[in-house]
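The data blocks that follow each hold one structure.
A short reminder: the numbers here are calculations on the coordinates, not readings from a lab. Keep in mind it's a predicted model, so treat the numbers as computed, not measured. Cβ atoms are built from the backbone, for glycine too; each structure is taken alone.
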Structure I
Amino acid sequence: MIAHEPSREQRLATMRRFATGLLIAMGVVFVIAHLYVPRFPALAFVRAFAEAAMVGALADWFAVTALFRHPLGIPIPHTAILPRKKDRLGENLGKFVEQNFLAPNVVADKIAGSDYAGPFGRWLAEPRQAGRIAAALVSFLPKLLGAFDQAQVQRFIKQQVLSFAGKIDVAPLAAQLLNSLTINGRHQQLLTAVIGQLSILLEANKPTIREKVEREVWWILRKLAIDEKIYNKIVDAVEDYLQEVRDAPDHPMRERFDTSLAEFIAKLETSPEYREKGEAIKRQLLQSPALHGYLEGLWDDIRNYLTSDAARPDSVVRERIESALVHLGSALARDQVLHDRLNQWLRELIVETVREHGHHAANFIADVVRRWDTATVTQKIELEVGSDLQYIRINGTLIGGLVGLIIYTASLFF
């Protein structure tokens, strides 16, 4: 049969009875020794021991009891220390924790060299973990989107886009874009593609061109069937010219295109006239009702797309988040510079948080202790340490007796 460990209440009661019993036993020994010392002088040593033991036991009983209550219910000054000083003890405990456990230098020394990024990166690099985080974020996304004030978000997006666009210098930006287009002759590739599209467009509109030529030429030419020859000449000439430009990299048309584009870029970069034209186009665009209508509905489109996507089993947003998390975890594992920077940032963040909010922990401890019921706190503390405090009474009894015996013995020689 398994023996159950006694409760704290039982241990305290047992130790208290033992200490009190020892005091009573010393009293009984003292009385007996005092009565029989005339007949047995050696009992004087026993009496001295018992007398000093009672003094030590009573002194330590008073000291232990005074921590929790007034001895014998008498309001002696400097007794019932815990009930009277509970609030101050809470404040001192909070300050002690703040100054000795939450001091920035202590925390900094404790976490110096700690690796947070490594384990986190390895954990995050596992697709299963990244998938769980991504799924949780996506499942929370509709609630988050619904929590925003929709009208306020729409106004914010519209204001930010218009404000950002209003700061753009259109002409220099266009010049930069066109300059980037000329790198490695990409503008010529674009011209080739445009010519190809023109050829396709010409082929598709041959009936329209034929009808236009037939309608515009003199009726006598139509009678003589010369309109057909005119049509064929026009179409063949255009097709041949487009093919020449498309197939000849050094065609004069391409050279003129290079020159015209370079001149246009230079004017965009330097000409006040072109700059003003660009600004006029920008102002016209920013004042366009169509643009304003688009921006006002942009948030609804984004929100509806994200909400709809979050409900799908093959959510694109979830896959993108999961992929980004796995990539981040892998980067932390292999990129030592990123790994070290994240660790440094986390350490600095922890120390700064402790520096700014450590006093909140002290205030929290003090507030919690202040709200505790005095009687309950006293009882809880006594149950925690009362059993050990009873050893003070026991030790005081025995040590007091030994000291008394030594003093009595020494007095016989003086």
Structure II
Amino acid sequence: MPPIRLLVVGAGSRGAIYAAYAREHPDAVRIVGVAEPRDFYRDRLAREHELAPELVVADWRELAALPKLAAGVIIATPDAVHAEPAIAFADLGYHLLLEKPMAPSPEECRRIAEAAARNRVILAVCHVMRYTRYTEQLKAIVASGRLGDIVSLAHLEPVGYWHQAHSFVRGNWGNEARSASMLLAKSSHDLDWIRHVVGERCVEVASFGSRRHFRRDAQPAGAADRCLDCAVESTCPYSAVKIYLGRVRAGYTSWPVDVLTPDLTETGVTAALRTGPYGRCVYACDNDVVDHQVVSLRFESGATASFTMTGFTRQRDRETRLFGTRGELYGNGSTIEVHDFLSDRTETIRTDVESDGSIVTGHGGGDARLMEQFVAAVALGDPSRIRSGPTDSLETHLMVFAAEESRREGRMVRVQ
């Protein structure tokens, strides 16, 4: 079987990661075209995949205007502009790998799902947590009945203090008008994963959260609006000098440093901090998304779940506790502990994927396994390989929108 052909729309961090699968599996998939408005990222992906110059463009509409070029398209544009290319390429018969979140509004999410159904194309939303070995093992334990009936679940997303500052204060996802709510941009993964594990529909949610810390009124006395000019920078855990130049000086120039500038020398990163958004004081940005949030969920059976997202943690993986009628489970992304009530014994199961920074290990192996299943689904015409298709993904996005409605309006909300 010849390799399937894919286009890439959006060649930033996520688009490049998914495209990298083709370099590692050239017999299964080839990247044949790219649309990206930024010269450096567009040209880098073109070089890596040896693309024909006429299929290296700034605007995705240029690729859409040509006769059909590929079987599918990876859409990894900014969150706020997912819907238009997704619907356009679905209408042209392309299968879709769509970075999460689907779109920043329920209406756009519905339109994307409807376009995929109307055109009978595969739609895989990049809820990569569904595809990890860890999730497969945890889900199998739940399905086996070892825990009995699931009564409740508690899930923590410890965003990490510097990740919060990088992505959701200084970065692309700090301002809702440019991107989406924090819950949608960062934690649609998590509500989707909770729904996947519990295995039944969520019917009602309540949520609380705010921008508690990253505000002008929390700025320390004597602080400047840029870290390079700040007299108290050395005492600030969110210092851009510490987060970025500290990594460069230690010889580390991958994410998050490579987001700042193509010039990954100390001189280049310093220049980016001098003039770009990542050199700003975290208390003097235009961010408006929450830095902590809790969501309570009720499912059809009466089972409940609680979700906590907080930026005030060390960097680590998500943690989950499942409480069943016959046992209790704790998981942290690499280790699962199951305590059986009858025997009063605990079993420990390791599911580690050692990270090497490649797509093979990204998100605990989820990035690569998502690509593996999407490529196979397209090659074989088998949408059953997709664990995050349009119906499930639309449902879990609607959970997120209901939670945000609850947070804003201070009331319980039914999930429609």
For 1.00 (Cα Rg over 2.2 N^0.38 Å, calculated) the corresponding structure among I, II: II
Which of I, II yields -29000 [helix-only ellipticity at 222 nm (-39500 (n - 2.57) for each DSSP H run of 4 or more, over all residues; to 500), calculated]: I
Mean count of other Cβ atoms within 10 Å over residues 173-180 from the coordinates reads 14.4; which among I, II: I
Source structure (of I, II) for mean count of other Cβ atoms within 10 Å over residues 109-116, computed value 21.2: II
Mean projected area of the Cα convex hull in nm², for residues 77-180 alone derived as 9.1 - corresponding label from I, II: II
For 21 (relative contact order in percent (Cα under 8 Å, 6 or more apart), calculated) the corresponding structure among I, II: II
